[in-house]
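The following blocks contain the structures, represented as structure tokens.
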Structure I
């Protein structure tokens, strides 16, 4: 099991540590609900250094990324980030990721921790473009500073204008006494904030200064459990739950990052045909009307008990105070306000399809 550069820090802070994607990670400190509300109302900091970082460089870097992803990287300019996904050649998804254009001919791909080796092998396998590839996942740390107080609390740590960094944009500059830090206005919570990329040897100083600068704003360290409830309230997909090698980007509601007019890419013809024919099932959000909590892989059925899909993510949402979930259903039941039923221990609980996000600011 791998540790992040901050594992000892989390242990000293009393975090409950669990194995996650091959890493020893903090799942919670004070409790999921407390940590969740801290991010929604004030400010929290997550150690998400288990994520993978690939640098793709050279004059053909863009060509390689264009070929292995669905979104159109050619529209990017330096300082932009882009949500993207990699199709697997069979209509499914290798991974979802964020692409950063650092400068001309230099990109950073941030991939899910559980998929680092798989993603690296997949991109390498298709690198007939001879782009330069470098896996620096073991050298980089990543902190997510999330919450509505992020700009005010963190401004004292940098000379850059944090309020001026637009959503899905980033700057490279000084932060917490460290030079050349990537400060990205991205995150997985829906409550604003930044993601900070730095070297492993720099992250402890940044972590300490972030907690110090945020103290008067109510900052707290936050674990992965609250990260999951926060992202689910926004309807954000989690790889391995809501999307995987068997789900199509179009079925998963990721048509907005599937640019079929950008030219040839892996599965472009297959996805174009699927769009033309229409998908057979769709990922939808739902709220339970009856009491209960939906969980991963619970069956979704119709009024007569016929199976029409499955739950991919579910929780009792701390902010919206409802049992919510994501799941795939046949297209006949994918419309907003459709009645569906979740099978929970031989009980059939009524739910209705709603359009995410569940949490609205």
Structure II
């Protein structure tokens, strides 16, 4: 039996609830597909911060480096500013393990209604490739005169030719493999950001010449937000910077019925380091502890993890079970118009697998 060592960081809010269901679903198929997931729990996140002054210990990266993958719930707490949680856990892991691809599909599944009129199952099936280690989240900058009336903050976005080219190439390679229109859309704002985003644009133009069979377009981020609403069915693979990819995937979750259906993968494509899998949604403190969160995003993130680990059949079965449950419509969480609790949704997906 193939053994995989998985680091589990449930994190904050609903993170623990949804990760529990994801683990339950993945373990259901372990005997059938001859694999075993060995979980190690790391109690890091906001509670750890309140006790220790950091989101995770100083040697966290060393501890995580020996694992095959990381399964993350969510980070974020209403008593902590977002930059504390983001820069204290998520971004250090992504950068340390060079998880430069953030893979975020947005699919309108059977049984789910889009808030956009006229779209039916399968009409929206796009994936956003978000550059994940530099760009606007590079955390380059600093303060001057902090707490004085002249307080000044400088935030610098980092765009390197190497960083842009490798993530754009990943997007084109993915478009080649996908069924459908085979189109790659670049998201930019070089009319206002005349240095860093020009490096991005030039990288896109260079990589595009290597894939003459792939249709391309380039959109400014503001126009892209509008077009995600106006013509979401025209998008296939979308590649954007750290900030722009983040913005668009929230819209992608909305137009496909709920961000509770949006899984994601933070990937090191060269497999030098562990990759990390997490739902797109945050910690949702307003519903934490109520048992009503939708675990499907975490379950689909788990399916993405299994696929990355080489268990493609198990991954496909989980996605098929999710689709079956959604299409049947008898068990849905509140965000999808139903009354099922988190555990019931997970158990129903397990039943579909069985």
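Read the figures in this text as sums done on the coordinates, not as results from a lab. The structure presented is a predicted model; accordingly, all values stated were derived computationally and were not measured. Cβ atoms are built from the backbone, for glycine too; each structure is taken alone.
Upon calculation of log10 I(q)/I(0) by the Debye sum over Cα atoms at q = 0.17 Å⁻¹, for residues 50-113 alone from the atomic coordinates, which of the structures I, II produces -0.53? Traced to structure I.
Identify the structure, out of I, II, from whose coordinates helix-only ellipticity at 222 nm (-39500 (n - 2.57) for each DSSP H run of 4 or more, over all residues; to 500) was calculated to give -6000. It must be structure I, since only it matches.
Which structure, out of I, II, was FRET efficiency 1/(1 + (r/R0)^6) of positions 18 and 338 (r between Cβ atoms, R0 = 25 Å, to 0.05) calculated from, if the result is 0.10? Structure I accounts for this read-out. Taking relative contact order in percent (Cα under 8 Å, 6 or more apart) as the criterion, the top structure among I, II is II, with the largest value. Taking 3.5 as the value of distance in nm of label points 7 Å out along Cα→Cβ at positions 154 and 226 derived from one of the structures shown (I, II), identify that structure. Attributed to the structure labelled II. Assuming 5.7 is distance in nm of label points 7 Å out along Cα→Cβ at positions 58 and 122 as calculated from a single structure, say which of I, II it is. Label of the source structure: II.
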